[in-house]
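Presented below are the structures under discussion, each in the form of structure tokens.
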Structure 1
Amino acid sequence: MSDPAQLPTAWTTRRVDVRDATAEDTPALTAVFNACAYVEPWDPTFRPVEQAEIGKLVRRSLADDEHANFRLQALRPRPGGAPFGYFHLFHGAPQPNVCWISLFVVHPDFQGQHLAQEVVNGLAYHLREAGYQAIWLEVYLRNWPALRFWTNAGFTTIVAYEGDKEPGEGRAARLMLARPLDEQNSTPGRQEGSN
């Protein structure tokens, strides 16, 4: 791939509308992220943030740059409602045939309903259709709920280990996990297609 193929700007699963986030979504996305601050002891990514930080990510995603590879998409319940989650990713990174999920977050009130699993399966479908061979991400080892979620979602190949070799206060370690995007691992079940 010369320029990375992109996700559709809007797509659906059975219960979720997924679309590029807009500036108007910024307050809701900030609230979603900060509602997950309980995870910070396991994953320092989840320190509370100001709305300006999320707004900067949204603007980066919306930048009119033909070579932009960053995308932030909001998750909304069908048939309508405020965002309950979002993800951002890099197309064609760290390798041309790979997409990197840099963050995937769902408000605690919507966790445990398999909505995130539905979105991940739809994401895998669309990325495979765009020509990617795998999705990669990083998970902190102390974030057991995330490790359980991602391994159940097919991210079972360990690409790398990063971090401290021994546990202790202030120490952290992460696994880089991959999910291959072949037919068996990326079929979303009932896929309703792109909008």
Structure 2
Amino acid sequence: MKKGTVIWIVIAAVVAMVIVWGISVHNRIVVAEESVTTQWANVESQYQRRTDLIPNLVSTVKGYAAHESQTLQAVVDARAKATQTTIDPSHLTEAEMQHYQAVQGEVSSALSRLLMVVENYPDLKANQNFLSLQNQLEGTENRISVERQKFNETVKVFNAMIRRFPNSIIAGYGQFTVKAYFAADAGAEKAPEVTF
């Protein structure tokens, strides 16, 4: 073989290897991004579960504490606002995540105020329907926490993958961007006390 032909074959082989490597990296990034999207759906699912419990909780409390209408309305309003707030998982920016967390925080705050009011109604605290809703709400809050933690771990893997060299070249070309984490809420270092 001529020397020129060998050089062209080597160059073609190197180019082919680079293309195959680039495709492989791109595909791994796509899979990691889909993992972030799936985990975000899991987080939203748990928030939706909490949102779905609120009407039953409000109607149960309303039967016992009808004059607490302002507190009940605050819960209903926070729930309505939360159901209207969504994030496209392909654009998980810091600002959007902070807004989403603020809206969900309003729901948590309204529920906390409602549950403090319940302390004034011993008959309500003994109601089986209320106790069941209370247990479901506690379980859902735990699930939200677990899913948020899994989400942050998934985002960490994705962000590290797209920022690592030479993957960053393929990520930049594919317009993959860093995803935002769930941040701890203000005062989150202190565990909330939920008493019924």
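When distance in nm of label points 7 Å out along Cα→Cβ at positions 137 and 161 is computed across structures 1, 2, the figure 2.2 traces back to 1. If mean count of other Cβ atoms within 10 Å over residues 97-104 computes to 19.4, which of 1, 2 did it come from? Checking each candidate, the match is 1.
Here mean count of other Cβ atoms within 10 Å over residues 25-32 was calculated and came to 19.8; which of the structures 1, 2 was it taken from? Kindly include the intermediate steps, with their values, before the conclusion.
On the way: 1: 19.8; 2: 15.5.
Going through each structure in turn, the value belongs to 1.
Taking mean count of other Cβ atoms within 10 Å over residues 9-16 as the measure, the highest value among 1, 2 is held by 1.
Source structure of the calculated read-out (Rg and Dmax of the Cα atoms in Å, 16.1, 48) within 1, 2: 1. Could you figure out which one of 1, 2 the value 24 for relative contact order in percent (Cα under 8 Å, 6 or more apart) was computed from? That value comes from structure 1. When distance in nm of label points 7 Å out along Cα→Cβ at positions 33 and 153 is worked out for each of 1, 2, structure 2 gives the greatest result.
State the single structure among 1, 2 that was used to calculate P(r) over Cα pairs in 10 Å bins from 0, in percent, for residues 73-144 alone, giving 17, 41, 28, 11, 3. Structure 2 accounts for this read-out.
I have -27500 for helix-only ellipticity at 222 nm (-39500 (n - 2.57) for each DSSP H run of 4 or more, over all residues; to 500), calculated from one of the structures 1, 2. Which structure is it? Derived from the structure labelled 2.
Read-outs: derived from the displayed coordinates by stated rules, not from any lab. It should be emphasised that the depicted structure is a prediction, and the values quoted were computed from it without experimental measurement. Cβ atoms are built from the backbone, for glycine too; each structure is taken alone.
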